[in-house]
Structure P
Amino acid sequence: MASLAHCQGLYESAETRYLSARCLTQFMSEHGDEDIAEGHLLIGILRMDFANDYPAAKQAFEKFLARAPDHADVELARYRLWLASTENGDIHEAIEHGRDYLRRHPDGKYAGKILQRFPQLVSEL
């Protein structure tokens, strides 16, 4: 967990953020990816923010959600899954992810952003 925290620390600083992808990739290859759900979330964020690789990001977010459905960052992962679909132009998929987010987090931190982009989802609240 200390190694994972180190990778997270690299990501949090703008000066070392570029090093976090390598750190995290190395961590996942050394420790495996079965029990480290947070690694999938971070990889998804990195793939999305730095490589614009939305399909890989969506896959990582889905792995995180499947492996850690009760994790504290589930809301963030669902939002990022919606955002990756939206940014990739997968509108029907984005609407479904937005609907899922709003059903699970009706008062969530990102509900306004989803409703701003897809106002037709107001009925989901």
Structure Q
Amino acid sequence: MGIQPFLVASSLLLVVGQRLARRLCPHCKEVFTPPPALLAELGIDGPPPDFYRGAGCSMCNQTGYRGRLAFFEVMQPTLTIKEMIVARSHAEAIRQQACAEGFMPLREVGLRHVLAGETTIEEVLRVTMEIS
């Protein structure tokens, strides 16, 4: 865009990313155990917690989902991150620094919704596949 990095760094107050995912139908959701390969992909070791999926019913038109759920990742740039922007650091380096400072990426936010029984693992992977 031709904007100098110091102007971006000095004016940046907050960065928000969002995705919409399908919410599990509360009328037909059921507990299930996902395959070990899927748990490994998510980095879940040991005994898995309860996971849910939609069986499909007349309330959700046999889809297993009803409604939407928003995932948000929010980053408030710290002085270190602003310095990295001015230094034209790579986006991945800035992301790693943000994570070290407590930033929670969309996929992790989504997994918290999975553990709360609000959506499925497959839905989180679908809406965050290019992000991880």
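Quick note: the coordinates plus some simple rules give every number you see, no bench work behind them. Only a predicted model underlies this, so the values are computations on that prediction, with no experimental measurement involved.
State the single structure among P, Q that was used to calculate helix-only ellipticity at 222 nm (-39500 (n - 2.57) for each DSSP H run of 4 or more, over all residues; to 500), giving -10500.
Values: P: -23000; Q: -10500.
Of the options listed, only Q reproduces it.
Comparing relative contact order in percent (Cα under 8 Å, 6 or more apart) across P, Q, which is largest? Kindly include the intermediate steps, with their values, before the conclusion.
Values: P: 14; Q: 33.
Result for relative contact order in percent (Cα under 8 Å, 6 or more apart) over P, Q: largest is Q.
Using Rg/Rh (Cα atoms, Kirkwood Rh), for residues 1-48 alone as the calculated read-out, with 0.93 as its value, let me know the right label among P, Q.
Values: P: 0.93; Q: 1.30.
It must be structure P, since only it matches.
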Value 1.10 of Rg/Rh (Cα atoms, Kirkwood Rh) was derived from the coordinates of, among P, Q, structure Q
